[in-house]
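Dropping the structures in below, format is structure tokens.
Values in this text are rule-based calculations from the coordinates and carry no lab data. Here the structure is a predicted model, which is why all the values come from computation and not from measurement. Cβ atoms are built from the backbone, for glycine too; each structure is taken alone.
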Structure 1
């Protein structure tokens, strides 16, 4: 019955148009009333405690780093470098989109920001070169969701705080799965674009490639600085976020000189607005998370899953299916915040590595960004490329299937996550 109260309160408030954060608070209040221990002080305390976490400082700084990166010309130079290296291949602009999405993912960790930067530059070029526009838009969307998977990732930070799992280890564990997602996109693009008659760019000379590398050098070394600092223990993930924002600011203003002082207010305002939404969601989720624990909701779900507890693969398949269904209806951050306190006790009871689960959980939620009806990243591409949603949904289908295949491959072969993680730890 507790599960029913939880679901009815959450879905009911969302159905009448209540913002997700307030729905989470209402869900907590409903559980309090059901248990007969209503106390408004608990709500206020958990709202404050929810945001009062040093590790969460990484969220606004990584969001700011992404905004500064786009405004300061770093994103543009990453794309130009990829164009110089592989733009001459058949279907080369698609490969450029994938390579650029991986490099940019290793800087900002924001799917929407990375997708917007890619689509605004590459979609017009692909349209002029004769590429199938819906398919190209679908590729941009699928490439954009690599951002929450390859570190530094805001998703890993939110999950790590909610689940009390090491964020540094989540970052290290996400590298290989993120690269596998990129390989799946390359394979899918190779298959679907092989018969397209499109214009190819002229092959860049070694001098032109060298010029593109020099021009983009400060942008290209940014992921090395961030992840190298975390890997060798020089900085924590929170300090890495501050470093990323400061680095993007200095490079954008003093090196590339595209980020003007008059632009800073708009950039900081955009980052502050996004950060405020995310942080309030986290605070509200802590209210419901505390009450989920008090109501012993995970235990009720564990009873249902009891027959499968002896088989980790089956448990992971069932949970991935659940997350995938929820992800079609909810945005990335709410899904992470709502399901983490429910699923983590089950994961621990089943003996599944929390870091391994966290990586697959974030991959699954990232895929939800390109599944209708919510599909935030799909909406970004539709708006920038002026492509109908139905067309983009058809275009993204082969890439969505490729990325989902990688996720289920990781379910059946956990060593693809755990072995590289052990090596990177060492």
Structure 2
């Protein structure tokens, strides 16, 4: 029967031998974490002292790797440790943005914000004290399904994504053979038809927006009676999105140097977006959401007219002080910058998307409560796909895969193959 292999980070039998000078030598083969066996020895005036010295060397060698080897995660490791390890991995991953990291961390740790819900389910308080061997498929599925039962399906999906990553750490370090999240219950998404706005309804929305700007009462929003004048930027941002298909954050981050209004047709180079970083506020991120998001789009005449009107207004040409995220030497740095924003907020700063959306909800009222800025993006995608194809629509919207555009942005029935001849032959009536 073959001799069992020595485990990584351990050693075999200790050998001893008396030397010619009367001292003793002890040795053992230590299996390093690269899989190679290396001889470790020690000497002493007696056999026991030589063994003691050897064991000290072997123990020190094991401690040398502690904290940075596979051995630091065992079946008894608590999930709270794995959560920290996974967050460190995510933070180092250049393919994961700061917003995604903040979102993951917000679902792991309870918020210290006084405005946060005290009974919100977070991973560390809920299951952080479980040991790896206790976090089996059944226990993790119970956690996920309890969130589903509370009606929070999006939150449940996010927890499943995070748990897949956390338990993946245990698999990579050899504490588990397979990821227990893999066999948890599937959460099927209900396929919904993308909602667009038809031309007749869009005309009605435009008319209502003009009433809202004039301070008049509209369904769901009272008349203007006091305070700052209603901001026309709501209509202008909508026109930019309708004329280009850009994301709301890309529209709010737009600067005048991204436009060529003298070209025929005018163009918009999409190269920045607005992001919010936890505890740091709003930043103008000086790159698009994805590689495909960096694009040049041609603008229709109604959008060009709107932009030329704004450019003629001195308030829309001034430099604004913004916090920006910039890539320098492969690293992301935070800088203070002056940018000629097209849609600046009050005080010459970045316009807050949260505040913009609140104003938009007032302006659309209840009659058009289903219409969002993404409704306009879907309308753009559908019109372009009908006139051309889904690949062209995906490029316009800045999607790397046209499948995303087809599933979530284009409204069109599935085209069945032409089987009319077969049906006529088999089922047609003789004349």
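Observations on the model:
- Per distance in nm of label points 7 Å out along Cα→Cβ at positions 206 and 262, the highest-valued of structures 1, 2: 1
- Test item: FRET efficiency 1/(1 + (r/R0)^6) of positions 54 and 134 (r between Cβ atoms, R0 = 41 Å, to 0.05) calculated as 0.40, pick one of 1, 2: 1
- When FRET efficiency 1/(1 + (r/R0)^6) of positions 94 and 246 (r between Cβ atoms, R0 = 30 Å, to 0.05) is calculated for each of structures 1, 2, structure 2 comes out greatest.
- Structure (1, 2) behind the derived value -0.56, -1.26 of log10 I(q)/I(0) by the Debye sum over Cα atoms at q = 0.07, 0.13 Å⁻¹: 2
- Relative contact order in percent (Cα under 8 Å, 6 or more apart) derived as 27 - corresponding label from 1, 2: 1
- Of the structures 1, 2, the one that -24500 was derived from, the read-out being helix-only ellipticity at 222 nm (-39500 (n - 2.57) for each DSSP H run of 4 or more, over all residues; to 500): 1
- Among 1, 2, structure where distance in nm of label points 7 Å out along Cα→Cβ at positions 62 and 150 as derived comes to 1.4: 1
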